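In structure tokens below, several structures.
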Structure I
Amino acid sequence: MSAGKLCIRRIILVRSTELILTISTTQYDETEMAALKQEIADWSLELGFQQTGVSDIDLAEAEDRLEAWLAEKFHGTMDYMRRHGKKRSRPAALVPGTLRVISVRMDYLHEPQAQAKRLLDDDSRAYVSRYALGRDYHKVLRSRLQKLADRIRDVVGDFGYRVFVDSAPVLEKPLAEKAGIGWIGKHTNLINRDAGSWFFLGELYTDLPLPVDEPEQSHCGSCAACIDVCPTAAIVAPYVLDARRCISYLTIELKESIPPEFREAIGNRIYGCDDCQLFCPWNKLAAPTAEGDFAPRHGLEAAELCDLFDWDEATWLERTEGSAIGASATNAGCATSP
């Protein structure tokens with residue numbers, strides 16, 4: 001496929017740091033768009049993503065769920081969930097000209113789940129959410145998505161796009177669900193029927209009218225394992241999470257002292273919580289990743305609590321540099337939102 005065959009003509013305007021897209025002045029050939037979509041899927045695998053899907057930008061149902069969730073004040077102190085108006089649920093409002101969203105997933109679990117479960121029973125050691133043990137995933141996925149965009153540009157010429165990885169007002173889970181990557185489980189994480197839920201998501205907003213994938217349907221059935229196992233009863237109803245009770249929120253997002261009623265239940269979980277994933281039956285299908293960037297650093301996968309208590313600020317900065325923990329102060333976003 002060549003850029004000439006696609007007959008692409010477009011204008012890209014840059015205003016400050018915001019990318020404004022415009023609609024192509026010519027029609028695309030549907031057959032060639034289908035071929036390009038397959039190439040994108042192939043390139044994604046080469047770049048280390050395990051799955052790619054394409055969705056349209058209609059998030060009306062997700063928008064209603066988000067507004068109901070906010071009305072209940074389940075977001076706690078995460079005021080950024082209210083910012084930007086409808087831009088979070090309307091991709092074309094955030095990035096004008098957007099027609100499609102390319103969603104990708106990248107697995108991150110770097111150890112058998114049984115090992116993580118055993119750690120929860122060892123009150124002398126610290127439990128850090130498994131996603132935060134390796135290199136900062138924002139950097140890893142953003143770099144790979146940019147390379148994907150570069151490959152697309154090599155084929156079609158200049159096109160409108162913007163890369164997102166959990167650091168902007170994007171409803172990544174509803175978009176991934178529409179793209180067929182998985183379904184939103186009762187714990188509000190995304191579940192893939194072949195790989196469980198131990199993965200990161202990233203998005204590429206684009207004005208290319210690619211064919212869309214079939215949305216995934218829920219396969220949770222009558223299972224309530226995540227609801228039953230949650231240490232702080234944060235899943236207040238199927239598919240509804242009260243972030244104010246969630247350990248991930250309490251140990252990452254909350255800037256105030258943790259309320260006394262949750263402290264015993266938190267146990268040795270010092271940064272995030274994975275219980276709803278560790279005990280989800282679908283994660284029996286999850287396999288450890290071979291992605292080296294997500295290998296644990298500085299022994300944080302099973303650190304002694306007493307050793308961590310001895311850290312001074314300089315040690316903290318050194319041991320968390322380049323990780324999701326070090327980035328948490330500047331990247332808004334957590335698994336506690338819809």
Structure II
Amino acid sequence: MAVTLAEFVKTAMNEGQTLMPTIGNYFLMESNVLQLIQWNTDKNLAVKITSMSTLPTVAWRKINAAPSESTGTTEQKIESKYIFGHYIDVDRVLVYANPNERATQRKMSAMAMAFEFNDQFINGDPVNDEFKGISPRIDDINTDGFTDQYFDAGSDTVGRGILYDTTEQHYFMDNVAKLIHVVSGHKPDSMYMNSKMYLAFEAALRRAQVLNQSKDMFGRIINMYQQVPLIDIGIKADQTTEIITNAETLSGGTDETSIYACRYGDGYFNGIQQKPLEVIDQGLITSSPVFRDLVEWVVGLSVENPRSLARAYGFVADNGAS
């Protein structure tokens with residue numbers, strides 16, 4: 001059964017572990033993705049996934065006539081896992097000067113890993129020894145013929161912002177409704193966007209008086225629409241570059257952005273891991289005068305239902321006229 005990182009952290013705490021829950025909670029604090037996505041555990045580095053392709057054809061029959069036979073088709077895919085992590089080295093002299101230095105470095109490490117994970121969740125490319133993110137996966141889904149999962153939601157007037165006037169706001173909400181609807185079960189578990197889109201989305205919901213809010217596991221406010229959490233995916237580890245940019249050009253403009261929708265769970269879209277996140281305190285090592293931690297997580301993503309992911313592109317996240 002797939003479970004979240006938060007549940008693994010809780011289990012580790014109940015087992016009396018301290019280091020992994022500490023790193024894990026910092027990780028969760030900087031990644032709302034990791035608060036939501038579920039993980040299937042398998043020791044193999046590659047996992048065979050059965051993905052639904054076409055449903056069987058069901059027919060009617062006359063009395064005493066034989067029923068027709070039809071079988072749905074599936075596709076076998078191989079999903080790979082990739083090694084994610086690093087050493088945390090702290091000079092023994094710094095530890096002597098400040099016993100909390102290792103804790104500080106662990107927190108910074110977890111934050112950096114969270115930002116990197118968020119980036120790869122959207123943009124990851126196996127060519128760079130990363131798992132494939134949802135953006136290239138949706139490209140593949142579209143190529144496979146599921147064209148509703150990738151659609152142009154840009155204004156009829158190229159470059160016009162979603163907050164330009166009431167007409168544009170309604171057009172924006174129409175496309176958000178479509179994005180929700182094309183996801184399997186018409187109920188995604190989350191929608192991901194950048195900070196500018198998040199704020200413009202919130203403004204549109206306020207003006208339409210349909211803004212709802214909830215809280216994440218740390219008590220922070222999360223905006224909701226149709227009971228779907230709206231998540232600002234944030235920035236890369238360099239602390240400046242947006243993971244989802246405002247410079248897309250797919251709908252003909254130069255300052256566009258996208259919203260992604262996901263449905264998690266077995267039979268839909270999940271994370272895969274060799275085993276839960278590991279944090280190993282190797283102590284003072286002999287090859288160098290440093291205290292060392294090894295943080296390692298062997299992970300990937302898997303799509304079993306092509307309608308579990310969708311992307312709407314072409315949004316201009318402001319009130320601009322051009």
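For which of the structures I, II does the calculation of mean count of other Cβ atoms within 10 Å over residues 69-76 return 10.0?
Structure II accounts for this read-out.
With FRET efficiency 1/(1 + (r/R0)^6) of positions 253 and 277 (r between Cβ atoms, R0 = 25 Å, to 0.05) as the yardstick, tell me which of I, II scores highest. Walk me through the numbers on the way to the answer.
Working: I: 0.85; II: 0.05.
Biggest value here belongs to I.
Name the one structure among I, II that percent of Cα pairs over 36 Å apart of 20 was derived from.
It must be structure I, since only it matches.
Coordinate-derived values only; no laboratory data. All of these numbers come straight from a predicted model, not from anything done at the bench. Cβ atoms are built from the backbone, for glycine too; each structure is taken alone.
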